[in-house]
Structure P
Amino acid sequence: MRGFEKVSYSDKDIKLPIRATKGSSGYDFYATEDLVIPPGEKVFFLTDVKAYMQQDECLLIDMRSIIGHEKDLILTTTIGNIDSDYYNNPKNEGNIGIGLRNLKKAFDIVIPDDNSTSVIINNEHVGYLPIIKDLRKENTVVIKAGERVAQGIFIKYLTVDNDKPKSGIRTGGYGSTSV
């Protein structure tokens with residue numbers, strides 16, 4: 001058994017992750033709010049979705065390739081790993097969070113083609129002063145609520161023969177097993 005549920009405490013109209021086609025391996029996750037990500041910055045949002053799965057499975061979260069390619073975004077964790085015992089944990093019920101980072105640059109250095117920034121010392125041209133171009137406005141990425149941003153893929157994993165976890169029970173929420 002594996003699947004997705006909305007967390008009980010959310011009042012948002014949440015779309016549960018779905019596969020786009022029969023051949024898709026990933027379940028698309030949606031932004032739950034409008035996100036504005038300036039260049040070089042990051043944002044984090046909760047999906048208000050939890051995943052349940054078998055004990056020997058996990059859910060890997062990755063970017064949707066088109067979002068990464070067209071918008072220059074990556075996950076802040078590069079890949080997310082949702083453990084089976086994250087579901088219904090006491091801290092946040094297993095609410096899956098997604099962090100995004102904008103890889104676009106905020107500024108660029110430009111050398112004009114004309115002589116507008118020529119540097120002349122002792123009547124001799126020695127070079128050009130660079131101009132710093134502000135790209136913050138044009139390179140800010142906006143993700144609209146309801147837009148598909150990431151995908152989750154359920155996988156089975158193996159453990160070693162003499163496997164002895166530190167603890168048998170998860171007590172932590174997002175980002176920590178608290179063991």
Structure Q
Amino acid sequence: MNQEYLKSILKYNPNAGSLFWIIKKSNSIKSGSQAGKIQIGESGKSYKRIKIDSKGYLEHRLIWLYFNESIPSQIDHIDGNGLNNKYENLRAADPSINSRNRRLPKTNKSGVIGISWDIKSSKWVAYINHRNKKLTLGRFADKFEAICSRKSAEIRHGYHYNHGSQRPL
């Protein structure tokens with residue numbers, strides 16, 4: 001897929017953050033109709049997939065290509081919504097950067113990513129992942145102090161402000 005071919009068959013609508021067919025592709029795909037179908041990925045997150053010439057593409061990757069000459073290895077949805085494909089909501093990201101904009105896991109019991117209760121010490125433990133290593137930030141009697149330690153580390157290590165927020169898939 002290249003930008004020139006993409007622009008010859010699809011048009012980007014910035015208000016919708018979606019791609020629309022320029023040409024009629026089949027009886028079911030008419031010129032002017034919105035391209036793609038919503039699919040739920042393995043993680044449970046929804047994305048839009050567009051089939052072009054018998055090959056499936058994620059819409060956000062095509063939108064990136066629409067404005068840039070190549071597609072990076074990963075594209076992060078800044079707001080965490082895999083269906084919000086407005087160009088301003090997309091950013092090129094390597095796995096390290098992409099993982100710094102995760103939602104709060106369903107399995108989290110403390111309500112804050114990177115904070116857990118240590119039964120052995122009867123204290124809250126704050127930790128953060130940095131350069132593929134889990135760093136313990138400290139053990140705290142007060143949960144608020146543990147959270148402050150974690151949030152400070154997120155800022156120091158360049159985590160996105162959305163990281164660890166509760167948001168829909």
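We did not get these values from a lab; they are worked out from the coordinates using the rules stated. As the structure is a computational prediction, the values presented were derived from the model and not from experiment. Cβ atoms are built from the backbone, for glycine too; each structure is taken alone.
To which of P, Q does the computed value 48, 12, 9 (semi-axes √(5λ) of the Cα gyration tensor in Å, for residues 93-156 alone) belong? Going label by label, the one that fits is P. Here Cα Rg over 2.2 N^0.38 Å is compared for structures P, Q. The highest value is that of P. In this comparison of P, Q, the computed figure 6.0 for distance in nm of label points 7 Å out along Cα→Cβ at positions 37 and 141 is attributed to Q.
Here Rg and Dmax of the Cα atoms in Å, for residues 21-116 alone was calculated and came to 18.0, 68; which of the structures P, Q was it taken from? Only structure P yields this read-out. Given 39, 20, 13 as the derived value for Cα extents along the principal axes in Å, for residues 61-108 alone, which of the supplied structures P, Q does it correspond to? Source structure for this number: Q. Figure out for me which of the structures P, Q the number 4.2 belongs to, where distance in nm of label points 7 Å out along Cα→Cβ at positions 101 and 125 was derived from the coordinates. The read-out comes from structure P. When relative contact order in percent (Cα under 8 Å, 6 or more apart) is computed across structures P, Q, the figure 30 traces back to P.
Of structures P, Q, the largest value of FRET efficiency 1/(1 + (r/R0)^6) of positions 13 and 149 (r between Cβ atoms, R0 = 41 Å, to 0.05) belongs to P. Can you spot which of P, Q the value -1000 was calculated from, given it is helix-only ellipticity at 222 nm (-39500 (n - 2.57) for each DSSP H run of 4 or more, over all residues; to 500)? Traced to structure P.
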